[in-house]
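Next up, some structures in structure tokens.
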Structure P
Amino acid sequence: MIGKRTDYAHAVTRVRALETRLLDKARIDRLAEAEDAAAVLKILGESDYGAEVSRLDSVHDYEDILRQEMVAVRELFQKISPHPQLTDLFFLKYDILNLKILIKGKRLQQQVDDILVYAGTIAPSKLAAMVAEGRYSELPPEIARAAEEADEAADPQLVDTILDKAHYSYLSSYLSQHRQEFLRELITLKVDLTNIKSFIRVRAAAVGEDPRARGELMEKVFIPGGKLDLDFFLTQIDEPLPAFGDRFARDPWGPVVAEGIASFEQEGSLTTYEKLADDYLGSYIKKAGLISFGPEPLIAYLWAKENELQLIRIIMVGKINGLSTPDIKKRLRDVYA
């Protein structure tokens, strides 16, 4: 482990205090039940988001609030984390996202500066220079190799897969090496739930095709690092989805898969599965509340804040697009508070 658990005493005290200011279920319900997007922002204006809300010119600019809030969380961690080499791992996702955007933008000769995220560990301008020059030596070696491969991939659709595989592999390796079992298990769960989602997509999208083609597609999208290996999925590539779901009946996440598949077969959407999977991960992360010192409470707060921003995003998108309150609530994840 990097450092001692007591190194995190001050940081944990800070995030415990900040947790009390997260939007609770009652406030989220008020947002979801608001008449329209303008009413949602009015309610948000009564919270810690008030200053940012007051600066918006239009309800359609709500994403500015969410981006700025994420940057503020990043800056907070830079100030309070005693071991940023560990906590920075959980902001790496934003560097990976920016790499995906920049590499695709380069391929399509499109300007993408306005959609880059500023909550990562590397300034977007620096990443943009790397992609423009095709030189990635300043990234961790595993990520650098993946960026080079993605940059040269014949199929632009493989960019996400290549970078995702390297991202999760790097996280798993680092956390295992430094004996961060709680956080390593979090990544393992995330990988397994992601691979299950990919399997559902592959199995549904490739109905009627040669099973070998399905298997090849699954191999392309499969992310190593979970407890479920590739062979587990390949041996079931021709099974009906409900039968696949039955395989998890005795697993803690069995209801996630069963209900997610049932909803997918009925509605043709993975929205329910994604919600249930996120809630399951959230229930695991909440166990960090039982840990007095260490990096886990910081990562739990980061997840809680990201989840809160996602809830606001789902509500705003729903209101702007005229979805009913029940439809919006059906998409909402559990709150951390």
Structure Q
Amino acid sequence: MNAPSSEHAATFETADDLEAINRLYRERRWSDGLPVVPPTIERVERALAHTSRPRHDVVAHVAPGYGAATVERVAINCVLAGCDAEYLPVLVAATEAVADPRFNLQGIQATTNPVAVWIIINGPIARRLGVNATFNCIGQGTWANATIGRALRLILQNIGGALPGEMDRATHGQPGKYTFCCAENEEAGPWEPLHVERGFARGQSTVTVVGAEGTMNMNTHSKDAAELARVIAETMMHPPSNEYVHGGEPWLLLSSEHVEVFKRGGLAKPDLKRELWERSKMPAVRLSGKELERARASRAAELGEIAADTLLPISPRPEDIQFIVAGGPGTHSVYVPCFGNSRAVTREIPA
């Protein structure tokens, strides 16, 4: 059996007993608190067969401990999480993405904030692996969503060293820190899908990582595009917010029913982003005194002097508001506030 973060994935022997193996992983803090799949040599080799990269290639150094995420170590954590072997290329690309400086993994891993890493998968691989983009897409019930999201968390913990209470200082955390993964329902949207908007061809497969603070359900039966945009924007507006302090990158999961309302109202993607950006501007006086001081320090170069009556935009530009079409039928969409000083990163998943 392989250790999940040893120098060259050292092999050690233990009793061939699932309870004993899980006891060992609990004692060494190599699990996320849930039962693990033993990363036997055979299982790891099956995963490695799905990539052309050598096993000792370093994919990234993972903050905050900056452990070397070799392809083999990624594969070990992939097995631990229960992933099918063919999921490995997704995890390799996701590991590269979170290590991009724009994502600010050091801040995300070591903060008191509950931020989790949300994985969005686009392109042909999402359909081939069965990544859920419809009913309950960020909930339970789909093997690919659950295990891919879980595997990245184990990589962040076992290779990055972000153990709760040690380098991971989250005050409360959130359920998304177990797993947070879905696909975009590309067929249901009238606009170009996320990966195309971000510069990739429709036929390419990609993974996008987002520093997500949580989720807020928005249930509205409105059939008027302007009214729907207003109530969504007013949901996004909240004073105890990293996004207004730093200038964020808010995300939305829009249901097909709400997207149809915007389509009938003649709103293209840039139009909707502009509408939400304008309507979600918040008077600086709504921040607490301490947060107003922080906003003045963080956003002076962007906004100049911030007075009590300054209207703070939730993001520096309308284009920074991001959304995907996902979920089943229903009058629900989801607001996903982001960490603030983090930006989503997209990487291609090799065919």
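Every number in this text was worked out from the coordinates using simple rules, so none of it is lab data. What you see is a predicted model, and the numbers here were worked out from it, not measured in a lab. Cβ atoms are built from the backbone, for glycine too; each structure is taken alone.
Name the one structure among P, Q that Rg/Rh (Cα atoms, Kirkwood Rh) of 0.99 was derived from. Derived from Q, not from the others.
For distance in nm of label points 7 Å out along Cα→Cβ at positions 59 and 307, the highest value in the series P, Q is held by structure Q. Between structures P, Q, the calculation of FRET efficiency 1/(1 + (r/R0)^6) of positions 83 and 155 (r between Cβ atoms, R0 = 25 Å, to 0.05) yields its largest number for Q. To test your reading of the models, identify which of P, Q gives 12.0 for mean projected area of the Cα convex hull in nm², for residues 43-202 alone when calculated. That value comes from structure P.
Quick one: helix-only ellipticity at 222 nm (-39500 (n - 2.57) for each DSSP H run of 4 or more, over all residues; to 500) came out at -10000 when computed from one of P, Q, so which one is it? Traced to structure Q.
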